[in-house]
1. Cα Rg over 2.2 N^0.38 Å was computed and gave 0.98; which structure, I, II, did it come from?
2. Work out which structure the value 26.5 belongs to, where mean count of other Cβ atoms within 10 Å over residues 48-55 was derived from one of I, II.
3. Have a look at I, II and say which one yields 15.8 for mean count of other Cβ atoms within 10 Å over residues 88-95, as calculated.
4. Give the label, chosen from I, II, of the structure having the highest value of mean projected area of the Cα convex hull in nm², for residues 72-127 alone.
5. Of the structures labelled I, II, which one yields -8500 when helix-only ellipticity at 222 nm (-39500 (n - 2.57) for each DSSP H run of 4 or more, over all residues; to 500) is computed from its coordinates?
6. Out of I, II, which one gives 29 for relative contact order in percent (Cα under 8 Å, 6 or more apart) as computed from the coordinates?
7. Taking distance in nm of label points 7 Å out along Cα→Cβ at positions 56 and 120 for each of I, II, which is largest?
Structure I
């Protein structure tokens with residue numbers, strides 16, 4: 001992680017299994033449903049609503065590869081994450097969320113390893129949760145409009161303009177997710 005750019009001291013880092021190799025994220029929570037991470041390369045400004053990643057409990061190329069229990073746990077983790085974002089991030093007052101299942105960038109011919117790819121072998125499904133603020137100022141994240149993403153070749157440069165959630169925001173988010181998992185969803189923490 002580029003600490004100079006992010007200005008963050010990681011709470012806990014792990015290798016992401018769904019993005020570029022050696023791309024470090026900050027893990028907020030790990031449980032039977034998977035992990036919630038602050039991305040090393042956010043795709044939305046923290047002030048425009050923020051961005052987190054929710055990974056399933058194990059790498060799969062498609063959600064139908066999860067067992068019914070894994071899928072149920074992952075769905076609870078996704079719901080708890082969204083609720084926690086709405087509960088803890090002031091920039092989301094009066095706002096909402098967008099949930100985007102992803103992993104397709106890994107299939108781009110320019111992605112590592114370069115060349116043609118097979119989804120079942122190269123794609124690692126994960127979910128992006130984007131906060132949508134009515135006060136968003138970035139033209140790709142304006143309120144009432146769909147988000148706009150660049151082509152793969154421009155994505156790394158595009159993400160450089162965004163700042164991720166601050167460490168205190170991440171800590172509050174992780175704590176609220178844990179409370180929701182323990183109470184509403186009864187999903188135990190692991191690790």
Structure II
């Protein structure tokens with residue numbers, strides 16, 4: 001006689017025999033492998049604890065693998081991060097706020113670094129009043145963006161009125177501190 005799980009339709013995930021498994025659990029079983037659902041849950045908890053312990057002992061190795069994987073697939077990773085943010089905006093924002101509350105010194109460091117970069121990159125010929133007006137007149141939902149980033153990898157721009165533009169918040173976050181190729185080809 002063939003087992004009960006072979007006689008069930010393919011879209012049924014669980015079945016119940018009414019008999020305990022070899023560990024005494026009276027729970028459903030998976031149709032795919034006849035495994036007890038409670039045994040799988042216990043196994044998963046144990047496996048997760050082992051994974052957490054391994055990660056704690058091998059932080060450098062785990063970080064190196066993560067960096068390598070990111071560098072090998074930069075655009076795919078950025079797109080994955082964008083999708084994850086779009087699906088979990090509230091959770092991500094709450095996590096970020098919690099991090100800022102937990103690390104106020106580091107947050108102040110980042111803000112000071114940004115202010116210093118702006119202060120050090122204002123040329124003497126820049127029109128400060130015009131820069132203020134650009135920020136003041138920024139439409140709702142838009143950010144003031146530096147066309148040539150202040151802290152780019154290849155080139156660093158000035159904080160001046162002719163290096164500023166309005167971008168939607170999403171476009172500005174997507175651009176980050178990169179120089180857009182379309183701008184370079186249009187200018188040179």
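Read-outs: derived from the displayed coordinates by stated rules, not from any lab. This structure is a prediction, so every number in the text was calculated from the model and none was measured. Cβ atoms are built from the backbone, for glycine too; each structure is taken alone.
1. Working: I: 0.98; II: 1.69.
Attributed to the structure labelled I.
2. I
3. Numbers: I: 15.8; II: 10.9.
Value 15.8 for mean count of other Cβ atoms within 10 Å over residues 88-95 corresponds to I out of I, II.
4. II
5. Numbers: I: -8500; II: -17500.
Derived from I, not from the others.
6. Details: I: 29; II: 11.
Going label by label, the one that fits is I.
7. Numbers: I: 1.4; II: 4.0.
Greatest value across I, II: structure II.
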